[in-house]
Structure I
Amino acid sequence: MKQLTGAIVFLFLLSGCAAYKLDSAQTQLRNSFASGDYESTAELIETLDQNEIYKSKDQVLVNLEHGLVNHFAGNYESSSQYFTEAENEIDDLFTKSVTRAIQSFAVNDNALAYDGEDYEDIYLNVFKGLNYIHRDELESALVEIRRVSYKLGQLDQKYNGLIEALSKADTTSTDKDKWKTGQTNVQNSAMGRYLSTILYAKTGKPDDARIELENLYKAYREQPSVYSFKMPGDGELRTLTEPDSYNILIQAFAGRAPIKKQNDIRFYFDETDTYLKFSLPTLHTYHSRVRNIRVKVNNNPPKELYLVEEMDQVAKEVYKVKEPIIYARSLVRAVLKAGAAEGLKNRAAKESDALGIAANILGKIAQETTEKADLRSWQTMPGKAYSTVLNLPPGTHQVEVQYLDASGRIINRSAEEVHIDENTKLELVESIFWN
């Protein structure tokens with residue numbers, strides 16, 4: 001009995017080590033990406049993968065990181081391939097979601113394949129769309145951006161079958177009503193609508209462009225919980241439906257995506273000597289120093305970019321749909337672990353009182369060490385998106401994107417040379433200050 005108990009605890013402890021190593025690696029990855037040396041960050045991801053810090057169950061995560069790092073390194077084809085692999089894996093894992101969710105009753109969520117958060121699944125299509133714009137494949141870009149709206153529209157229905165299956169599989173005596181999804185106010189992405197309005201206009205679909213523009217207005221008007229900032233001016237937005245009035249899209253990103261942190265909750269019931277531990281992941285947003293972004297072309301006065309979407313706030317709102325399921329699984333898992341520890345203690349106590357006490361202590365240690373929140377997430381995703389459009393004459397232009405803090409001081413800038421000819425339909429100038 002002693003050997004069995006010790007082996008169980010050892011295996012539990014061992015199973016948690018990989019998750020903590022990955023947490024540390026994610027911090028390392030964020031620091032590397034913030035430096036702006038995207039080639040080095042790509043090499044770091046490869047090193048972490050080769051050293052098996054990323055396991056086979058982390059392939060969605062690896063592909064998301066590769067996708068964004070290659071995007072900002074200018075490797076647009078490779079970026080799209082990584083994002084496509086991540087998207088396909090997310091879809092495949094969701095078809096197995098019932099089996100995987102029931103497995104999570106017995107094991108830590110970290111032991112399961114990471115299936116991506118809903119907001120990650122949505123924003124990967126945004127960056128795939130931007131990849132295609134860079135490659136002047138506007139029809140393909142439009143396909144990707146339209147998937148943003150489709151996926152958001154499916155959120156309310158996505159988890160219904162999973163909820164029903166989990167409720168039936170739950171053998172604990174805890175409240176069955178705990179199995180439900182959360183409510184979200186996001187069914188419409190302003191960023192997705194902004195880009196699709198441009199793409200419809202530039203691909204010769206003026207009626208669709210006007211419809212998308214109205215959907216863009218609705219996104220701001222009907223979702224104040226995530227669009228509490230001042231929307232772009234009416235003149236700026238109406239311009240998007242006039243394809244001959246601009247040939248440059250300036251797309252800038254600032255800040256960081258939310259990070260998951262572990263919130264531990266413990267209960268001890270003295271009457272029954274029962275110990276319960278819940279480790280819940282919670283999303284926390286970063287504070288960005290950037291308050292405004294503007295673009296300067298040649299020696300002309302700078303033009304302000306408009307905050308189109310706070311991706312970090314959308315992420316927090318979308319996460320609410322899945323959050324109750326995560327919490328309910330943690331509750332069931334804690335109750336089952338407590339029951340297993342109680343059974344182990346009782347069996348050991350039949351051998352001797354001393355063995356019963358030892359098994360009781362080891363059981364509680366096992367409960368403590370094996371319960372860990374799943375903190376995996378897309379680390380390099382930016383937090384806020386700013387945009388504007390410009391019309392430049394044929395020729396070569398110096399385009400500088402400037403990032404300003406609350407006092408109006410420029411805290412970062414990026415510049416590139418842009419060539420425009422008479423046939424330029426849409427040139428994308430992209431910048432990021434991941435502070």
Structure II
Amino acid sequence: MLQDSVGQRADVIVLGAGIVGVSAAYAAQQRGLSVILLDRREPGSETSYGNSGVLSSGSILPLNKPALWRMLPKYLTNTHPALRWDPAWAARNAGWVARFLANAIPSQTRPRADALHGLSVATLKLHREWIVKAGVEARIRETGWLKVWRSDGTAAAKAEQAFLAGYGIGSELFDRQGISSLEPNILPIYTTALLHSDTASVDSPGAVVKAYAQMFAGAGGQIRQSDITAIVPESDGWRVVLADGALTARHVVVALGPWSADLLRPLGYSVPMGFERGYHQHFRPTLPRSLLRPIHDLEGGFVLTPMEQGIRLTTGVELTDRDAPSSFAQLDAALPLARGVLEFGEPVGEPWRGARPTLPDGLPMIGPAPRHPGLFLALGHQHIGFTTGPATGVAIAAMIAGAPPPFDASAFSPGRYLS
């Protein structure tokens with residue numbers, strides 16, 4: 001898959017080999033364009049590796065929704081398991097925080113949910129097609145995912161169920177006894193659950209991204225590994241400057257997740273990106289006592305997911321600088337709570353840390369850059385990048401080809417923040 005990274009020209013160079021970049025590369029290649037996929041690491045090795053593996057039909061409410069105001073007093077204590085934040089970071093990024101909170105109002109909720117629903121509907125069909133075409137259909141589970149409440153969450157679960165039903169998204173409400181029938185191996189500590197029944201999951205998101213990349217390479221795409229130094233506009237396209245040379249193309253797609261803003265800054269674009277860092281740790285399962293689907297403990301602020309590597313414990317959000325030293329406080333706090341849910345063994349491997357790129361309105365940028373023909377942006381997918389990568393890639397490929405994307409992408413226009 002890896003080739004010499006000096007001196008070729010292509011129709012399209014895609015920067016970033018996470019799920020979004022791989023999807024854009026494959027979709028562009030399917031349109032008959034010559035494509036080079038470029039990253040410093042192998043496909044699926046960064047943010048796309050470290051998620052809960054959920055292919056969600058129902059993650060259409062941005063995190064900054066009106067309910068956030070109700071939780072804000074708890075979050076400000078900086079002890080809630082779902083959110084930890086660095087006061088120094090918040091002071092340096094007060095403008096981003098203010099813009100993020102300004103979107104958490106009712107009038108801003110429905111339009112963003114409409115946009116995310118269109119993106120999600122388009123992408124789930126693609127995932128189910130591509131995962132079969134890539135030969136890794138054994139990795140997908142059509143068992144939904146379960147949101148659970150320790151205290152009485154009936155009102156909250158019913159409200160979410162009604163909201164999802166308004167978009168035709170299926171879900172089922174369960175009490176304590178029903179939860180035990182769904183997940184017989186967990187302890188009966190939850191009172192209420194909402195099963196997102198139209199949602200699937202995979203047992204290794206990193207492996208799925210790698211399989212999609214191999215599918216792209218098998219269809220004639222090129223995958224290169226090198227550090228990306230700069231992108232430079234030229235009269236007939238773009239030059240991508242690498243640590244070991246340069247490549248040129250008519251079109252460039254920036255899909256570098258949390259590193260995208262660094263590359264765009266020299267072109268005069270100030271991307272208002274925040275970083276929702278997250279951690280995970282795998283644990284040896286105590287067979288046959290395992291899980292059948294991902295479980296999101298809302299009050300505990302963690303997700304437990306059965307993965308190929310073991311039981312993956314994924315934390316909530318840490319708001320800080322992208323490259324700040326790791327703090328395992330959330331993992332340490334979540335672990336005893338998780339062990340009170342499911343029996344599992346010792347850690348497998350080292351803890352993982354990643355950074356989810358988030359824009360103030362909670363929506364990604366998908367589309368052409370405002371001032372540079374041939375430059376396309378596909379970034380800022382916060383918690384739903386793994387779910388929405390394929391449709392993002394197909395939309396970008398359509399735009400490059402001068403065709404309409406398969407969903408209304410106007411809400412994701414980079415021009416809403418960049419000029």
Winner on distance in nm of label points 7 Å out along Cα→Cβ at positions 168 and 368 once structures I, II are ranked, highest first: I
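When FRET efficiency 1/(1 + (r/R0)^6) of positions 248 and 288 (r between Cβ atoms, R0 = 30 Å, to 0.05) is calculated for each of the structures I, II, which structure yields the highest value?
Working: I: 0.75; II: 0.05.
Between I, II, the highest calculated value is found for I.
The value -9500 for helix-only ellipticity at 222 nm (-39500 (n - 2.57) for each DSSP H run of 4 or more, over all residues; to 500) was derived from one model only; which of I, II is it? Intermediate values should be presented prior to the final figure.
Details: I: -17500; II: -9500.
This figure was derived from II.
Looking at percent of Cα pairs over 22 Å apart, for residues 120-279 alone, point out which structure of I, II has the largest value. Could you put the intermediate results ahead of the total?
Details: I: 57; II: 64.
Comparing I, II, the top value of percent of Cα pairs over 22 Å apart, for residues 120-279 alone belongs to II.
Figure out for me which of the structures I, II the number 1.05 belongs to, where Rg/Rh (Cα atoms, Kirkwood Rh) was derived from the coordinates.
Numbers: I: 1.05; II: 0.96.
Working through the options, I get structure I.
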Work out the source of 21 here, i.e. which of I, II gives that when relative contact order in percent (Cα under 8 Å, 6 or more apart) is computed. I
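All of the numbers you see were taken from the coordinates with simple rules; none came from a lab. Since the structure is predicted, the reported quantities are computational estimates derived from the model, not experimental observations. Cβ atoms are built from the backbone, for glycine too; each structure is taken alone.
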